[in-house]
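Listed next: structures, encoded as structure tokens.
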Structure I
Amino acid sequence: MRPTLVNEPRTLSWRSPWGTLPVLLLSGRIRAIGLDPRAEFAEVQGPPSRRSVGPIRTTSDLSHLMRRVLAGQATPKEILAACDLSDSTDFERKVLVALAKVRRGGVISYGELAAAAGSPRAARAVGSALGKNPIPILLPCHRVVASNGIGGYGGSAGREWRPAGQDPIAFKRALLASEGVLVC
């Protein structure tokens with residue numbers, strides 16, 4: 001068995017409250033979390049990141065971070081240090097960085113998130129960026145709601161997508177309810 005190189009992508013299994021989910025790592029940072037246990041990740045393209053190696057080296061490191069995230073104990077800085085957003089556009093990155101600051105038990109509207117990302121008139125573009133969020137749960141797109149209700153969830157996932165075996169909106173409601181947030 002050959003050793004895993006730092007810049008070599010690898011998939012870990014995270015035992016989440018919703019079942020075992022695949023997590024793609026590159027250079028010690030989370031590149032993607034699949035909410036469907038059958039998720040296959042796209043091949044990693046491009047040159048290796050110039051950033052230093054991230055904090056996730058083992059399944060134990062991953063589990064520790066995710067427990068802290070789910071308990072609301074991880075700071076935005078800690079969350080972002082564990083993320084690889086190198087495939088995101090500048091705008092998507094600004095949205096996801098602003099999203100990391102939305103704490104457990106809180107919600108933000110698409111318009112408010114657009115403003116927090118520096119583009120106050122880009123609420124629809126924020127929705128599009130969130131639909132491409134490769135790291136759900138860690139970057140909590142479920143905490144973004146429409147000004148008149150719950151909003152969407154799942155972005156470009158296919159019609160067959162059933163996170164934790166549920167309808168995507170039911171799953172979003174369950175995530176929010178687990179944080180003490182009730183949305184009509």
Structure II
Amino acid sequence: MPNPDTATAMPGRTGPPWTADGTVYFFGGWLSNFAATPGLRLPFGYHGHHEHDRVPVRSVEHWFQACKATSREQFDLILACDTAAAAKRAGRETELRPDWEDIKLEVMLLALRGKFELEPYRSALLLTHPHPLAEDSPSDFVWGARDPDGGYGGQNLLGLALMQVRDELVADVRSRVAALAPGR
């Protein structure tokens with residue numbers, strides 16, 4: 001994902017304010033990390049290994065919060081939370097792994113890639129192309145598009161991550177279609 005501090009911002013598409021024509025605003029629903037995602041299986045933790053050792057998770061939020069943990073026990077406790085909101089609370093209370101700030105965007109991307117490999121999430125995300133995506137959280141100014149004044153000057157890291165995953169899916173579709181007609 002482009003570094004929001006160094007990337008050339010296009011207001012509403014790659015940087016604030018998140019008010020470009022056609023912007024898809026969401027808070028809750030299928031784009032949300034809180035959405036239950038049946039069939040989602042993600043690696044045990046985020047350690048650069050265990051890629052093939054996948055565990056079932058209830059939502060992206062469960063796994064993202066569990067990846068903050070410094071122990072398998074805490075990871076499992078967060079994954080076992082009944083709701084995504086409870087997982088978020090547990091993640092806020094856990095001891096953070098020392099590299100969390102360095103890896104949290106990659107952790108989010110890995111989780112979103114897992115979610116959007118699944119149907120109907122994959123197709124639904126593709127249908128949002130080419131519109132900007134903005135999480136309309138009234139209180140999360142980092143992952144969401146809002147700012148403390150109620151405008152759309154937040155960092156929108158979730159929207160940016162979703163658009164990156166969507167761009168990867170679009171590129172995959174284009175590659176597959178091109179393979180159907182080689183030499184053209």
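Rank structures I, II by relative contact order in percent (Cα under 8 Å, 6 or more apart) and report only the one at the top, that is, the highest.
Comparing I, II by relative contact order in percent (Cα under 8 Å, 6 or more apart), the maximum is at II.
I have -0.37, -1.29 for log10 I(q)/I(0) by the Debye sum over Cα atoms at q = 0.10, 0.18 Å⁻¹, calculated from one of the structures I, II. Which structure is it?
I
Of the structures labelled I, II, one was used to calculate percent of Cα pairs over 22 Å apart, for residues 77-148 alone, giving 38. Name it. Write out the running numbers ahead of the final one.
On the way: I: 10; II: 38.
Going label by label, the one that fits is II.
Which structure, out of I, II, was distance in nm of label points 7 Å out along Cα→Cβ at positions 21 and 133 derived from, given a value of 1.0?
Details: I: 1.0; II: 2.3.
Going label by label, the one that fits is I.
For structures I, II, calculate distance in nm of label points 7 Å out along Cα→Cβ at positions 141 and 173 and state which one comes out highest.
Working: I: 2.1; II: 3.6.
Looking at the calculated values, the largest one is II.
Given a computed value of 3.2 for distance in nm of label points 7 Å out along Cα→Cβ at positions 37 and 117, which structure among I, II does it belong to?
It traces back to I.
Given a computed value of 0.65 for FRET efficiency 1/(1 + (r/R0)^6) of positions 13 and 53 (r between Cβ atoms, R0 = 41 Å, to 0.05), which structure among I, II does it belong to?
Details: I: 1.00; II: 0.65.
Computed on structure II.
If helix-only ellipticity at 222 nm (-39500 (n - 2.57) for each DSSP H run of 4 or more, over all residues; to 500) is computed to be -12000, which of I, II is the source?
Source structure: II.
I have 1.6 for distance in nm of label points 7 Å out along Cα→Cβ at positions 29 and 125, calculated from one of the structures I, II. Which structure is it?
Computing distance in nm of label points 7 Å out along Cα→Cβ at positions 29 and 125 on every structure in I, II gives 1.6 only for II.
Quick note: the coordinates plus some simple rules give every number you see, no bench work behind them. Quick caveat, the model's predicted, so the values are computed rather than measured. Cβ atoms are built from the backbone, for glycine too; each structure is taken alone.
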